[in-house]
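K.L.:
Take a look at the structures below.
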Structure I
Amino acid sequence: MTKIKVGLVGCGRIMPAHLNGYKMLIEKGIDVRITALVARKKEDALRFRKRGEGPPPRVAVGPPGDPLVAPHVWIYDFQKDVDVEVYTDYREMLRKGDVDAVDIYTPPYLHHTMVLDSIAAGKHVFVEKPLAVSVKAARMMVEAAEKEGKVLGVAEVLRYGPDTRMIKWTIDQGYIGEVQMIVNAIIGCYWSPDKIAAGTPWRHKKVTAGGGPSIDVGVHIFDMARYYCGEIEEVEGVTKVFENIRVTRDESGNIINKVDNEVDDTFVAIAKFDSGALGLFTFSWALHGEPTVVDTVIYGSKGCIKNKTLISDDGTRIPIKELFERNASKEVKERFFPMGITDWFALEHLDFLKAIWENTQMETSGREGLRDLAVSYALIESSRLKRAVKVDDVESGKIGEYEKEINAYYGL
């Protein structure tokens, strides 16, 4: 396997999570090197290249365990044999940089331009979720990658989490029988009731985010649900705006930043799967008081999976991890966690590299990212039309009134 040289575009708050993933891969002997960093401000890239070279690490913003608060890491701490060039324009990197592949961590409204340019330059591309700001933009990206024979993957990182993969194995082994229903609910969260989500005002503007949590979080939820239960045929739901103004406050509670909110802050969705199973999903980064969280529960004809535990009809309870460690084959364990790697970001980047080496597609390919986005927009269209919406109709562009403003803004 030849060494793959990667350029990273967008040195924002999600960067440390990705760099920690690459650090683990390089320490495991995987033949990949980071050769370029791109940021609009040079100092933002220098922040990650070498200790003492750029500004200090950013102050963490987000709840404990969130990838946005991953520990800071400097590339030269774990990669000492290859220099890293810094650019302030990704197009210059595509022209001059020594890169085989491009990782894009910018906001979604920039994805389609950067991805299409990168593919045209002969590069494989991995891009943060959601795949694009609209379904039409995502479809263009997928079609371009397929036409040029390039790998296009999306960072649907939940699918690579150890618990997610072990639950998938448990379902596939038939321990709960035929899947009948999946439920996931987060009502009120760290950004509730009215914080600017992740400290990023663009998340609250239609033409830059597409939607609120229906898009930003929805693609994650729907990707996980599709991973467990198969394809989603249609969605019926409601999106809602409870907070018209989003703010950032200082430690004393004084408002120091304010943005008009143009997108949903809450959604409730019912999904119908091709298999006949049902899904109930709700998320809000609004609402006051105490949050309510229902971790993913999956019901089947023989039992359920709840709180990472298999619960059978006879009352038997077995932790999923214990069941997996005891009964999964060595081949399955190696396939899910190659070389014993369990870090979500390391696993998704390794999948990207393997797809390049083996001329295959990632588990979270561009096609998968397109479908996740189509499900999310089907939810928004359902709320607009007040009826169930077929996901195929949104993916194909047959239904897409809500997205017209976004596509027109970018000339799509």
Structure II
Amino acid sequence: MPDVDPADLKAFAEAADAWFRENVVRDPGFMLPLTFMEVGTDQQFHFLREWQNKVYQAGYLGAAWPKEYGGGGLPQAFQTEATKAMRRHGGPIFLNAIGLNWTGPLLLDMGTETQRAKYLKGILSAENIWCQGFSEPENGSDLGNAQTKAVRDGDHYVVNGSKIWTTLGRYARYMILLARTRADTSRKYDGLTFFLAPMQIEGVETRAIKKLTGEHGFTQTFFRDARIPADEMVGVEGGGWKVAMRTLEYERGARGGQAGGYVAVGSNAWDVLDLAKRMQRGDRPALEDPAIRAKMVEFMIEIQSNSLCAQRTGFTPLNTDRPTGLALSSKLMHTEFGRRINEFTISLTGPSGAYYVGDENAVDGGWWTRSYLNAFSATIGGGTSQIQRNIVGEHVLGLPKS
């Protein structure tokens, strides 16, 4: 990785700040999703797709990916500055979450040269939207027991089965798919293979799933004799479990290499503090309640703690006791914090928290209630909080499975 010239980095950061100040659209005239998991209308989809492509064309997405695959070829520090500018100016989320954060880094790590050349630039530009085919209706948290089958037939695999919670499935052009190519193995994990599966082919059908939030960000995907080219395999036949585990490291934030940006926005402590000033307890602002003030202080401390933990991961001497501890616990810490702080905001809004988007009595247009309901999806996707606790217990603390 080339050295970073401080003057160049400063100029890039200033240019990024100016660009996002000029180009961010906060209110396009319709409700923008808080996460990539709730893109439920064509209007939202096309707006966010155009936004991602616009940021990419300006050079502020994929800045650290190799030039030969459509990236900027710059040190990671440049992308970090661009992402800071996006957040500072409240830019919309990035649509192609699974491509930018999981598939892309995985292909740079484990893909073939042909696969990288074929897919990476389209991921950045949002030309090719990706979804994930891991969970199944009967095997949600037991990924190793996936039963969707892929049978070799010449230069193709014939796929039959079903995947569920495929976010953006009805818009996706490709899916990262874990399928069973053998059932007669001593270990169930040894019979799985990882594919880059085309979605817009004969034999693939998606059905939208209506969520509690009222939108259709999730789908169920059905494969009926769908034919996937054999050269779309990542790794080797029967080696899919290793590839899937590497993918989950990217999904859970335990490994870097993502393209930049962010795929969700939610409550932060400063917004919650402002809400506490505006909401009433009797005839006084809620923030004047000692219990609420104490809770706000706890949230501020936790935010600072999480921030320092993130910085600590970059200093090896500070991680010698449990080298993987922070990386493997990051997803659990951040998603559970998001759920708790959103739950707190509902208590601040009082009875008005029962009103949702579209109701004139909803606080701030129902933003807080919507954020609260959406917070639960992050504690489930990429492995439930229960699964994450097991991972920390077994792989960080060395506790027995029993």
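Please treat every number below as a calculation from the coordinates, not as lab data. This is a predicted model, so every value here is computed, not measured. Cβ atoms are built from the backbone, for glycine too; each structure is taken alone.
K.L.:
Out of I, II, which has the highest value for distance in nm of label points 7 Å out along Cα→Cβ at positions 191 and 263?
P.N.:
II
K.L.:
Please compute FRET efficiency 1/(1 + (r/R0)^6) of positions 135 and 287 (r between Cβ atoms, R0 = 25 Å, to 0.05) for structures I, II and give me the label with the greatest value.
P.N.:
Going through I, II one by one, FRET efficiency 1/(1 + (r/R0)^6) of positions 135 and 287 (r between Cβ atoms, R0 = 25 Å, to 0.05) peaks for structure I.
K.L.:
One of I, II was used to calculate distance in nm of label points 7 Å out along Cα→Cβ at positions 175 and 327, giving 0.6; which?
P.N.:
I
K.L.:
Further, regarding this structure: Using distance in nm of label points 7 Å out along Cα→Cβ at positions 95 and 183, single out the structure from I, II with the greatest value.
P.N.:
I
K.L.:
For which of the structures I, II does the calculation of helix-only ellipticity at 222 nm (-39500 (n - 2.57) for each DSSP H run of 4 or more, over all residues; to 500) return -10000?
P.N.:
Derived from I, not from the others.
K.L.:
Next question, about the same structure. One of I, II was used to compute relative contact order in percent (Cα under 8 Å, 6 or more apart), and the result was 19. Which label is that?
P.N.:
Of the options listed, only I reproduces it.
K.L.:
Which one of I, II has percent of Cα pairs over 22 Å apart, for residues 143-246 alone, as calculated from the coordinates, equal to 29?
P.N.:
Of the options listed, only II reproduces it.
K.L.:
For structures I, II, calculate distance in nm of label points 7 Å out along Cα→Cβ at positions 359 and 375 and state which one comes out highest.
P.N.:
Once distance in nm of label points 7 Å out along Cα→Cβ at positions 359 and 375 is tallied for I, II, the winner is I.
K.L.:
If mean count of other Cβ atoms within 10 Å over residues 111-118 comes out at 21.9 when worked out from the coordinates, which of I, II was used?
P.N.:
This value belongs to structure I.
K.L.:
Quick check: 59, 52, 50 is what I get for Cα extents along the principal axes in Å, calculated from one of I, II. Which structure matches?
P.N.:
This figure was derived from I.
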